[in-house]
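Peer 1: Structures given as structure tokens follow.
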Structure I
Amino acid sequence: MADVSVRVAWADDAPAIAAVQVAAWREGYADVLPPDVLEALRVDELAADWRDALVVSGDARNRVLVALERNRVVGYAVTGPSPDPDADPVADAEVAEVVVHPEERGVGHGSRLLQAVADTAVADRFTRATTWVRASDDAMRGFLTSAGWAPDSAHRELDLRGDGAVTVKQVRLHTSL
């Protein structure tokens, strides 16, 4: 049996989280983002951003959780109060990201992360959670719906470069906690 767990991220986890992010984004956004944008992703630059976020969160309910295989970070999740304009700031949590390294998928890390996010949100007294998923990401949407999440009819389009050249359509899913 593998030694697997989920815990709250530490600042020292920043490089490992950044490495997972780069690998997952290069694989997951290959059909969305131009190759030069994906190639420009740098672990060291993202690690500095992650370190800052892990040291100063602003709201104690903002959390980064990491999935571990032994002592190696293989995934992460980001959660906190929902920033959506129609959200109840006391009741609604947002799962901003659930990311597992492409080479580590399908062995339970994502499910453990999702359960830890739910447990954390309940401990923070949230009663509902939402997340935004790329409309074309059938794998993530299927993963979430199999875990009890459902679409709530909200949708949005993000302009990733600010010039309208690269846009991503997203749908929002929700679940009761």
Structure II
Amino acid sequence: MSDFNHEFLEIADIIPAFVPVDMQTGANNGQWVAMKNISRLLCVLYKSTGTAGDNPVITLQQATSNAGAGAKALTFTRARTKIGPIASTPQWTVATQAAANTYTPTSAASQALIAVEIQPTDLDLANGFNFVQLAIPDTGTNPQLGSAFYIAYGIRYPQSVTPSALS
């Protein structure tokens, strides 16, 4: 069956990682999201203008439970960014890097959308790692408002109310 026959939220889910917060006040850890019933997870940071040098560090981890059991690095090689005034930055820029579980865009002094896409095959499935978390460590000494969310898509069993991706 084609996904075009379904409404977006029958085959996808939008999950808050963390609500808008001053990211310089401490660790900003997102919720853990289960990958068992989805084909891809888009991890997104949406941030306001901050102070030059206080760049957010996108950090991904994987775990064996939604409580973060056995958490370890989840490496990735690509991130997409829209850095600059959101209203006038229409296209994504693709950033590639050596495999790492962090990405640091030079975006502190600008508004930005930063996204990293994960597939279940990126996780250590053989050892029971099925949960993903996006976290942003303290961004520095100056205020910088940000929030993060996930878009889970390719839900295995489309339905009008998608099952929770948190367990």
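Peer 1: Just checking, which of I, II has the largest value of FRET efficiency 1/(1 + (r/R0)^6) of positions 76 and 140 (r between Cβ atoms, R0 = 25 Å, to 0.05)? The partial results should precede the final answer.
Peer 2: Working: I: 0.95; II: 0.60.
Going through I, II one by one, FRET efficiency 1/(1 + (r/R0)^6) of positions 76 and 140 (r between Cβ atoms, R0 = 25 Å, to 0.05) peaks for structure I.
Peer 1: Could I ask something else about it? One of I, II was used to compute mean count of other Cβ atoms within 10 Å over residues 28-35, and the result was 21.2. Which label is that? Could you put the intermediate results ahead of the total?
Peer 2: On the way: I: 14.0; II: 21.2.
Derived from the structure labelled II.
Peer 1: Supply the structure label, taken from I, II, corresponding to Cα extents along the principal axes in Å with the calculated value 47, 37, 29. Spell out each step's value before the answer.
Peer 2: Numbers: I: 42, 40, 33; II: 47, 37, 29.
The read-out was computed on structure II.
Peer 1: May I pose another question? Relative contact order in percent (Cα under 8 Å, 6 or more apart) was computed and gave 46; which structure, I, II, did it come from? Each step should come with its number before you reach the end.
Peer 2: On the way: I: 20; II: 46.
Here the read-out was taken from II.
Peer 1: Check the numbers for distance in nm of label points 7 Å out along Cα→Cβ at positions 12 and 68 across I, II and tell me which is largest. Please report the intermediate quantities before stating the final value.
Peer 2: On the way: I: 1.0; II: 2.8.
The structure with the largest value is II.
Peer 1: P(r) over Cα pairs in 10 Å bins from 0, in percent, for residues 60-123 alone computed as 20, 42, 27, 11, 0: which structure among I, II? List each step's numbers first, then the result.
Peer 2: Details: I: 23, 48, 23, 6, 0; II: 20, 42, 27, 11, 0.
It traces back to II.
Peer 1: Ranked on distance in nm of label points 7 Å out along Cα→Cβ at positions 92 and 116, which label among I, II comes first with the largest value?
Peer 2: Working: I: 2.6; II: 1.5.
Structure I comes out on top.
Peer 1: One of I, II was used to compute helix-only ellipticity at 222 nm (-39500 (n - 2.57) for each DSSP H run of 4 or more, over all residues; to 500), and the answer was -500. Which one was it?
Peer 2: Numbers: I: -10000; II: -500.
The read-out was computed on structure II.
Peer 1: Among the shown structures I, II, from which was the value 0.8 of distance in nm of label points 7 Å out along Cα→Cβ at positions 36 and 156 calculated?
Peer 2: Numbers: I: 2.8; II: 0.8.
Answer for the origin of the read-out: II.
No lab work stands behind these numbers, since they all come straight from the coordinates. Since this is a predicted model, take the numbers as computed values, not measurements. Cβ atoms are built from the backbone, for glycine too; each structure is taken alone.
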